[in-house]
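Next up: the structures, one after another.
Nothing in this text is a laboratory measurement; each read-out follows from the coordinates by a stated rule. Because the structure is predicted, anything quoted here is derived from the model rather than measured. Cβ atoms are built from the backbone, for glycine too; each structure is taken alone.
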Structure P
Amino acid sequence: MGRPAAVELYWLPLGAGGHSVKWNGRLYEAIKARLEGRPRFDLYHAALQVHLEGDAYVLEQAPEPDLSGERRGVVAEGPVGARWAGRFRIFRYEIRVWRGGNIPDIAEAIDSPRRLTDDEVRARQVLDLVPQVPRLVWGRDEFGTGEMWNSNSVIAWVLSRSGLRPEAINPPAGGRAPGWRAGVVVAGGDFY
């Protein structure tokens, strides 16, 4: 028999395992911190792992690397930067519910995993909600939430809709998760 039902949150340092994303993230945070008159923070990307009926599922938003999304459990896609740009694969993201999948760079996760629930009904609800995530433009604030839509928004939206209270979840000490609030706000509003 497999592991009991669970929903676990992982905080991955932005750019873990890659130099380009890490450098761009640091530049973004430096500019944002200066504009807001605050200190810089470490940036984090959230991913979920759901255990249900002996299977493990990875829930994550990531770039679309190829056209073989079915292997990775892709349930939705969306545009990056601009809606028109989504016609090109390089400007699309995918949202995965990957049975038996893995979280890249999980070894670099900080303060993780965080067990959010052991409730089987909630775990199933999380899985069922992922295909319903709004396909908003990554990197934009289409609903005026004050934050851009990104991978953290997707996770926060799913947690909020499933009743797991993402507004009470914080990234590791000294860090921030850009887009988290956008997911909470969009999940609670009548935007779509």
Structure Q
Amino acid sequence: MIDFTKDIKDYYAREVRAIQGLDAAELSRAMGALLACYEREGTVYVFGNGGSSATASHMVCDFNKGACSGVGRRFRFVCLNDNVPTLMAVANDVSFDDVFFYQIENKLRKGDLILAISGSGNSRNVVKAAGYAKGQGIEVAAMTGYDGGELDRMADYHLRVPADDMQITEDLHMGFDHMMMQILRRCLEAREGGAPARKTDK
């Protein structure tokens, strides 16, 4: 039997180093932007490719349901990955580069927020949609890794994982979701007098 113990410890050691290198102040700014969007009843459009598309879809569940348990008003998160027929139609009839842009074109409203996810920061369809939003005066939060790429450079808020490793980047992107959900839920519960979070979430 192969002993993978050293490899396992090495992987998590690299993940710990990435966690230690996170910019907590910048993460707090991004959370403030999400809370501000909630308060003005704007819509958060979240999207990404591959594993990032799964993270985007997971975030809709965690924010629209998990972060709002026990409070009267809900976040308005929409995942642009969740309608597969629309994605396939745009990819086939127009271009894969347009699968996200097409869904927000002429649809964004003042007060909305873009949450774009790309490990490299250079996914063309993600960058195109984020660039369009910026041109419409909509703020962009970028969830990236590596050096952040083009997406991070155009963003207003930077949730960047300091790691040159896609899997560790995606691990921590999912961690951002759960961390933000728990903290913002406690914030809303305290402010709006909602029911307390479950003991397992403390």
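Which of the displayed structures (P, Q) returns the greatest value of distance in nm of label points 7 Å out along Cα→Cβ at positions 122 and 154 on calculation? Provide the component values of the computation, followed by the final result.
On the way: P: 2.2; Q: 1.5.
Biggest value here belongs to P.
Using mean count of other Cβ atoms within 10 Å over residues 114-121 as the calculated read-out, with 14.9 as its value, let me know the right label among P, Q. Let's see the in-between values first.
Working: P: 14.9; Q: 27.4.
Corresponding structure: P.
Suppose you compute helix-only ellipticity at 222 nm (-39500 (n - 2.57) for each DSSP H run of 4 or more, over all residues; to 500) for every structure in P, Q: which one lands on -8000? Can you show the working numbers first?
Values: P: -8000; Q: -16500.
That value comes from structure P.
Distance in nm of label points 7 Å out along Cα→Cβ at positions 58 and 146 computed as 3.3: which structure among P, Q?
Working: P: 3.3; Q: 2.1.
Attributed to the structure labelled P.
If distance in nm of label points 7 Å out along Cα→Cβ at positions 50 and 170 comes out at 2.8 when worked out from the coordinates, which of P, Q was used?
Numbers: P: 2.8; Q: 0.7.
Among P, Q, the structure yielding 2.8 for distance in nm of label points 7 Å out along Cα→Cβ at positions 50 and 170 is P.
A value of 0.9 was computed for distance in nm of label points 7 Å out along Cα→Cβ at positions 130 and 162; which of P, Q is the source structure? Don't skip to the end; give the middle numbers.
Working: P: 0.9; Q: 1.9.
Going through each structure in turn, the value belongs to P.
Given a computed value of 144 for volume of the Cα convex hull per residue in Å³, which structure among P, Q does it belong to?
Details: P: 120; Q: 144.
Of the structures listed, the value fits Q.
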